[in-house]
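Presented below are the structures under discussion, each in the form of structure tokens.
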Structure P
């Protein structure tokens, strides 16, 4: 899945014209969407299904430190973290949980967001403290959708960390959704100016009391434009504490950290995320040791099985993209999203 420099240059040039349009911070107006402090709706998914989707380590109960809740990306399950993050955290003895979204996160992201709402409430309750939510790609959007439309979960979250989050959509995902062939519901929802994206960013992009660390790569082959902190992953305004940071701003010569790498094995992404969840406030790139740039893999990744582990993850992605049923249009927004 490595992008060549030439291919990346073409992508960046194609996306450059969209950067300003995507970077404008959301204002106070909600643009016809629900007020930001209106109580969220009751969850539609049966509680038994929601509960079965959340899995935690034993030390997440009555935790003595911030528990990390992992949300997988499109086409994936929490298995994407099993050969990297989970092994690293097990070695450190840090508590963590994960949430499995239905249909490999290929269905309506509004339904997936309900799983995240339940997971945040559950992990906060069992841990007895504020938690951190970490998501890769689309897995960075459902937590934000949850925070936007279920305000009761905002005081439960200390840290939000996204790896290559599609916070403002991506024109490269638009290319995966040709009008004739269509694409999966959640891919439609990650296209530029989708209704889902507009609703998620309405009113304000962040909320006071939460630290936001948005990690991206300028050579990401799926999530663009991401040339700087005016790109699609970055967030602005709203009152949260925010760090928007590229892999290359920490390690300028790193042109190999593509989309999958950022969420699964990149050592800089790991260092930034760990800095965020072990300090007050969002990540500080200045605290990342310079030696991190000399590492090929994040802690937890076994160099012996790395190629196989990455190939297995890539195979799941390819299978889901190729075989998942396609729909002709984005799912309609749920009634609670609207102001009326």
Structure Q
């Protein structure tokens, strides 16, 4: 089963969630991460089938930042109940929530995912390191004591071990939680290998590490991974950034790269040897637990071992499950109403 074909009946655009919430408060409203979206869509469909007394939740996208922005709009029928996220909520987002009266923010970890780099299946394999990725996308690079326009046009100019292919990197746009993990664990890590950049003041260093080239070699995708995959079809030499779960569902179309000589897999992500991985979450608005039918039950159903543990449908769809110990702790915190501080 392809992730992008799952539970289409309950998937809507992020914009539709907030506007329809007032008209459907017997239905859980969800928005956020495109990485968590396919898993939440599976659970929403299964939840509706398993609990006929509740309607299937409406699952929207919009990216982690967009979902949390909707989540933090306030409390009440015209606001969403859950924000899916491929990263932890930020302090600035917590502050925005609290300012709007959202104080009971319950963090639910659902499992893990890796961020992978993949090219078309018929292309040569890439053996990437963070410094390769930074050198490919940076607007400027150090040279002879000053920052100059990025001179690289082909991967093998960066490192002779890389394929002799034109540089085209297809990356998530800034609305994605994936982008932030990609920035931290690949771009920043690669940027910091340059002594000249490390010697800069903090503002200059941040600018050097986060300003990408605008010559068409870096393509930012605001939509989900299906759009990234489509771009690889139209740009055959491109390397795209995907979630491991999406890659697993499209292995026939994609060739995955190693990072620091480690291939992404459930094993290498859980043991920490693959460097570009992250936990996945959703955030529940505690103020809505009593007023929104099925919200408590949906949350507990999602994090049950049957639904998201080893051997579950979510694992088969690409989610890397938590350990039983982690799962028990997440459930205990939710039942205790332990809010994010």
Structure R
């Protein structure tokens, strides 16, 4: 299921943005950091601080496992060309950390040039592994990826057991589907607000429930929604939230929400809903102006700038929206596999 929610408030200027967001790990970090993010709910959290004077970045990664954990900087968001730090804590509390490089999709090799990921400390408590480590922003190593200004592609993964043998040269097991990615501006990150910031506010939502994905490698599905009629006076959305069921994260690539031409009138009892190329003539009035969107690696909760709320209701002319979903299905899962 993919559910797009707009969170509404009448007076935009009263919004309070908190410099924190939800964290799953039951373990307190080793120190205080400038930034933190939940990489995957109940699975992985990351803290970091950039030291521009020393030209280095210090990370702390917590993952819900007693096996190995890994964080990588990727040139394009995948394994190929990624600079990866892999670590674990063994049964007697010793911490190991490896500098690895992925030349393709597969087990990353040991970096055979210079060692540029350095472990600081680590522990394993209550089924979670927490490791603090650091590296230079730019190592000048051709098997590393510089952490530059702007967006950076992070990948993470973990195993259920420690490498065998558990030592500096231990080999990691295959992570299977225990992996993820995020796109973050590590050197200029603005922490998203806590969901508590929006609790108690009005909202409306567009849902795509129980859609059965075709067994093709890529699918674009389009659906028209009518704007909420609950607001007789114009109000302003102050943020949006995208919810993707955890079982379907590997299939959802991105979504775009378009405004439909204000002069367009649809049959409210039979709104267009289907493969985009199949209903292309019906949705032509809805393909120009993008209202918002989300893609893999993006934040699920996005606040709008205080001075730039999105109008809804009242005399705002947009009455219909189209959500275009892109499903990426390289494994050609059966069309009987539903999305909830």
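What follows draws every value from the coordinates through simple rules; no lab data is involved. Here the structure is a predicted model, which means the values were calculated and not measured. Cβ atoms are built from the backbone, for glycine too; each structure is taken alone.
Out of P, Q, R, choose the structure whose coordinates give Rg and Dmax of the Cα atoms in Å equal to 20.7, 69 when calculated. Going through each structure in turn, the value belongs to Q.
As an exercise: distance in nm of label points 7 Å out along Cα→Cβ at positions 38 and 278, calculated from one structure in P, Q, R, equals 4.3. Which structure is it? The read-out comes from structure P.
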